[in-house]
Structure I
Amino acid sequence: MLGFFETVRIRHSIRKYQPDMPVEAEKLHAILEMACAAPSAGDLQAYRIHVISKQSTRNALAKAADKQEFISEAPICLVFCTDEIKAEEKYGDRGKQLYTVQDATIAAAYAQLAIVAAGLGSTWVGFFDEKNVEELLSLEAGIKPVAMLSLGYPAEIPEASSRQPLDKVVVFDSKS
């Protein structure tokens, strides 16, 4: 089992998956449990996670995501959606516009780290035709897709991408 810091350090976007290696039900369950363990505004969990394993639906999702074929090649695609109505009922417009997006993306981030800890790989996909995905998944009113994670066993591990130095992205309060 990997420690947290190592898990974060070895996480890379995986765009090639082993074609004949399905994700075990136990691992998928553990990943989904970790996603649902993520913090959320008021513990509402104002999100939904759609687990897509059907090949034709993954093909359609890849097409909706500007033909990002790795989505159809991975055995599973998780689609994280906001539940605007649930968040709005408790927190009003700020809940609908912000908290539900935060909740869904925090859950997706937890899932992405759990995927690595389980020995799998994933890629976060945020570029897709929202209306197309809504129709593909027959989402009801107030449920909006915000992120997808393709996941499966990596066929290759890419080189780590460069990151900006801390002083370019972190600002410390200089007042004592």
Structure II
Amino acid sequence: MIRQRVIGVAGFKNAGKTTLVERLVTELTDRGFRVSTVKHAHHSFDIDHEGRDSFRHRKAGAAQVAVVSGSRWAIVSELRGDPEPSLDDILARLEPCDLVIVEGYKRDGHDKIEVRNVADGKPRLYEEDHTIVAVAANGPVEDCPVPVYSRDDVYALADFICGRMKLVEVPSLI
């Protein structure tokens, strides 16, 4: 099995995780890398909605529903009481890529960047979690044992990720 390169983005609610992931994906894909993401939801979600054919198939009892168009495709799997798949289970189902950015799964063992809103007073994840390899914050973080970046300095964070994950930019042939 091919092991994907994985970097996580973890932090408390409203710290700016999703915005950072979005901006990192843009920066890294602009650099020519193929990037995939995994988002862990702490609540139920639907990617199809009541009245849609796929929703009706799922509600009728289908274990999996594939929706396919000329632009994208998706497979929705119903757990129906089975345990939630692990991050490793999900990573094994992704197509090969240069990097997977994982939002959430903050208790898993992959390298992570902690996203901090310094004003919220939340605990510092890096103090208890040895998988935190950097912090992206919206202000100064004192006495931090890992590199600290501005949450808005996406270029520097992408450079850090490229170095940490040993991603080598391929020069354009144009």
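Odds and ends about this structure:
- Entry that produces 21.1 once mean count of other Cβ atoms within 10 Å over residues 68-75 is calculated, selected from I, II: I
- Identity of the structure behind -6500 (criterion: helix-only ellipticity at 222 nm (-39500 (n - 2.57) for each DSSP H run of 4 or more, over all residues; to 500), calculated), options I, II: II
- Taking mean projected area of the Cα convex hull in nm², for residues 100-147 alone as the criterion, the highest value among I, II goes to I.
- Winner on mean count of other Cβ atoms within 10 Å over residues 4-11 once structures I, II are ranked, highest first: II
- Value 3.0, calculated as distance in nm of label points 7 Å out along Cα→Cβ at positions 60 and 84, assigned to which of I, II: II
FYI, it's all coordinate maths here, none of it is from the lab. None of the values given here were measured: they were computed from a predicted structure. Cβ atoms are built from the backbone, for glycine too; each structure is taken alone.
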